[in-house]
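The following blocks contain the structures, represented as structure tokens.
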Structure P
Amino acid sequence: MGVGTGITECEDLWYDDGTVVLKTGSSGFRVYRGVLAEHASAFRDMFAMPQP
């Protein structure tokens, strides 16, 4: 992430080509949207919502 974002990249779950960034506290996780949607219905439903 850029300077000043306040996010510390989690080395184990930060993929340079990841499509989604999740943040909890000051930790950031850059992961794959498809994997999240496949394994969690909450993410699948969220990603299915129309984007503005």
Structure Q
Amino acid sequence: MNELLDIEFGSGGVYRYSDVPDSAFNGLLSASSKGGYFNEYIRDRFSYEKLE
């Protein structure tokens, strides 16, 4: 199932990523480097909108 993923960055920006599969979400949660995982598997792969 694909879901919405809200991420708050250290800079304070909050973004909502759409249609993120469970595998990407679970991978992010279990990654030793959240930023590295995000950059490789989520960033530029899913549509997003800035919330704040």
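Since every read-out is calculated from the coordinates, none of them should be taken as a lab result. Owing to the predicted nature of the structure, the values given are computational and were not obtained by experimental measurement. Cβ atoms are built from the backbone, for glycine too; each structure is taken alone.
Tabulated data for the structure shown
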{"item": "semi-axes √(5λ) of the Cα gyration tensor in Å derived as 22, 13, 10 - corresponding label from P, Q", "result": "P"}
{"item": "Computed 25 for relative contact order in percent (Cα under 8 Å, 6 or more apart) - originating structure among P, Q", "result": "P"}
{"item": "Comparison of P, Q by distance in nm of label points 7 Å out along Cα→Cβ at positions 17 and 41 - largest value held by", "result": "P"}
